[in-house]
1. Once mean count of other Cβ atoms within 10 Å over residues 195-202 is calculated for every structure in P, Q, which label goes with the largest value?
2. Tell me which of P, Q gives 12.2 when you compute mean count of other Cβ atoms within 10 Å over residues 75-82.
3. For which of P, Q does mean count of other Cβ atoms within 10 Å over residues 123-130, calculated from the coordinates, equal 21.9?
4. Assign the value 3.1, calculated as distance in nm of label points 7 Å out along Cα→Cβ at positions 3 and 59, to the correct structure from P, Q.
5. In terms of distance in nm of label points 7 Å out along Cα→Cβ at positions 139 and 187, which of structures P, Q is highest?
6. Could you figure out which one of P, Q the value -9000 for helix-only ellipticity at 222 nm (-39500 (n - 2.57) for each DSSP H run of 4 or more, over all residues; to 500) was computed from?
7. With distance in nm of label points 7 Å out along Cα→Cβ at positions 67 and 243 as the yardstick, tell me which of P, Q scores highest.
8. Quick check for you: by FRET efficiency 1/(1 + (r/R0)^6) of positions 99 and 155 (r between Cβ atoms, R0 = 35 Å, to 0.05), which of P, Q is greatest?
Structure P
Amino acid sequence: MILEIAKPSQILQPYIKHYWYIENALDDGETYKQRIIPCGLPELTLYLGKRPKILGDMADFEDDFLLSGQRNRFYDLQIDQSLTVFSIVFQPQGLMAFFKLPINQLDNKSVSLREIDRNLEYELKMRIIDAPLFNTKIRIIESYLIDLLKEEHNRFDFRRMNQVVNAIKMTQGKIAIDDLANISCLSRKQFERKFVHLIGTTPKQYLKTIRMQLAIYLKSCNKDYNINDLVFDCGYYDQAHFTNDFKKLTGLTPLSYFENNASYSDFFE
C-alpha cells in the first residue's frame with residue numbers, strides 16, 4: 001500500500017487541512033471492510049479506479065468525484081478491488097470559501113461535484129487523473145482553488161466561523177454553545193442558524209463529533225487510557241452519556257471500537 005499525505009500551501013491553510021493519496025492493491029478475491037465515522041471535516045474525493053461499495057441502507061456512490069459534508073452517523077465501505085484515491089480534506093469552515101450553496105445541503109451526503117459546480121468538475125477531473133505524481137495533482141487543485149478565493153464567497157462569515165472553529169479546537173469541543181455564540185457576536189438563535197448554513201450541522205451535534213474524535217485521539221496517544229479517564233477528559237459527566245454518544249457516531253461501544261479499530265483521529269492528528 002502507498003499512502004501519501006501533504007499539507008496545503010500557506011495561503012490555503014485556513015481552508016484546507018491536508019491532501020492524501022492512496023494506492024491499495026488487493027490480491028484476487030481479497031476484500032476488506034472499512035468503517036467510516038464522522039470526523040468533523042468535509043472532503044472532496046476523487047476515485048481514480050473502481051469505487052468502493054457502501055454497505056447498509058445508504059445510497060451508493062454515483063460518481064468518481066464526490067463532495068462530502070458533515071456526517072452524524074457511520075457507514076461501512078466494502079473494497080474488493082485495488083483502490084486508488086486522491087482527496088482534499090477541508091477545514092471545518094473551509095467549504096464556504098469555495099462553494100455558494102448552503103453547506104447543510106451536504107449533510108450526511110456524498111454528492112457528485114458535477115451537481116455542485118460543473119465548471120470545477122470539468123476543469124479538474126481529467127487533469128488530476130492524468131497527473132502522474134501526487135505533488136502535481138496538488139498543484140493543479142491549488143491553482144484552481146486559489147483562483148476561487150478571489151471571488152470572495154462568504155468572506156465576512158468565514159472570518160466569523162473561523163473564530164468559532166478555532167475556539168472549538170482550542171477547547172477540544174468542551175465549550176458551551178452560548179460561549180460560541182458570544183464569540184461570533186450573534187444571539188444563540190442567529191448563531192445556530194448561521195452555523196448550520198455554513199458548517200453543515202448543528203453546533204450541538206458538531207461538538208459531539210469533536211469530543212468523539214478527541215477520545216480517539218487521546219487513545220492513540222496512550223493505549224492504556226481507560227474509559228473512565230476518557231469520560232472525564234472528553235467533558236462528560238458520566239460514562240453512560242459518553243458511551244451513548246460514541247456508539248451513535250461509530251456504531252460501536254468505546255471498548256469494542258478500540259479493540260477492533262486503529263485509534264486515529266482525522267480531526268486532531
Structure Q
Amino acid sequence: MPAREADLADLALLREVALEAGEIAHRYFRAQPEVWDKGDGQGPVTEADLAVNTHLHDRLRKARPDYGWLSEESDPLGDLSRLERDTTFVVDPIDGTRAFIDGQPGFAHALAVVRAGVPVAALVHLPELSLTYGAAQGAGATLNGEPITATTRRDPEGATILCARPALDPEHWPGGLPPVKRQFRPSLAWRLALVGEGRFDSMLTIRDAWDWDIAGAALIATEAGATVTDRHGRALTFNRPEARSAGVVAAGQALHGILIAGLGGAGGRVDGG
C-alpha cells in the first residue's frame with residue numbers, strides 16, 4: 001500500500017520537532033540535571049524529560065490540534081480523551097532516561113502518529129549519536145535518510161538478539177532457548193530500530209512495554225521488513241486505555257517464528273526507559 005501524503009507530512013513534522021528536542025536534551029546532557037523518582041516503580045524522570053515533553057506537546061499539538069496526545073510525561077493513563085480521536089501522537093520525550101542520567105549517549109526521542117491503533121508515521125532520534133530513524137506506513141524505513149532493511153537470517157545459531165539478561169532465563173523458554181547471542185542497548189525504541197537497520201537480527205522484551213516506548217520504532221522495524229509482535233506472537237495495537245503490550249519480539253520472519261515457538265508467555269513488570 002503506497003504511503004498517504006498526510007502520513008509523509010506527519011513524518012516530516014516529527015523529524016523537524018525531534019531534531020529540536022535533541023537540541024533541548026543536549027543542553028541538559030552531562031550537566032547534572034535535576035532528577036526525581038516518579039514512585040510506584042515507574043523509575044526516574046529528569047528536568048530534561050519534562051522540558052522536551054513540553055516542547056513536543058506545544059509544537060505537535062499546535063501543528064495538529066485535532067490529534068490526541070499520549071506521552072509518558074503527561075498523565076498518560078489519566079486523560080483518556082485521546083481515545084475519542086481518530087489519530088493520536090504517541091511519544092516518549094526521552095527513552096532511556098537512566099542512560100541519560102548516567103551520561104550515556106544511547107537515549108532517544110521516540111515519536112509516533114497512531115491512527116485507529118496502527119502507527120502510520122514514526123521517528124526515533126538519538127541526538128548524541130547523530131542517528132535519526134524514520135518511517136511512514138507504506139514508504140519503507142530510513143536511517144539518516146538512507147533506506148534500511150532488516151536481516152532475513154533463518155539460522156538461530158549465533159544470531160544476535162537485543163534484550164535484557166533476565167529475558168533469556170530458561171523459565172521463559174518452555175519450547176527451548178534458541179542459541180542466540182545477547183547484546184543490549186538502553187533505549188527500547190533504539191533496540192527495535194536497530195533490528196530494522198539490520199545491525200542486529202532480533203530484539204525481545206518479556207516485560208510488558210508501554211506504547212510510548214515502542215509504537216514508533218515498531219513501525220520502523222516493520223517497514224524495514226521485520227516481523228514485530230507481542231511475546232505471544234500477536235499483532236501490536238496501540239492507543240488503548242491501558243497503553244501497553246505484552247512484551248515485544250522483532251526479527252525477520254523465520255527467526256521470529258523460532259523465537260515465538262521457544263517462548264511460552266511470561267508475565268512481569270512494565271519495560272520502559
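Just so you know, all these numbers are worked out from the coordinates, no wet-lab data involved. From a predicted model like this one, the values you see are computed outputs, not experimental measurements. Cβ atoms are built from the backbone, for glycine too; each structure is taken alone.
1. Ranking P, Q on mean count of other Cβ atoms within 10 Å over residues 195-202, first place is Q.
2. So the calculation was done on Q.
3. Structure Q accounts for this read-out.
4. Considering all the candidates, the number was obtained from P.
5. Largest calculated value belongs to P.
6. Structure Q accounts for this read-out.
7. Evaluating distance in nm of label points 7 Å out along Cα→Cβ at positions 67 and 243 on every structure, the highest lands on P.
8. Values: P: 1.00; Q: 0.65.
The structure with the largest value is P.
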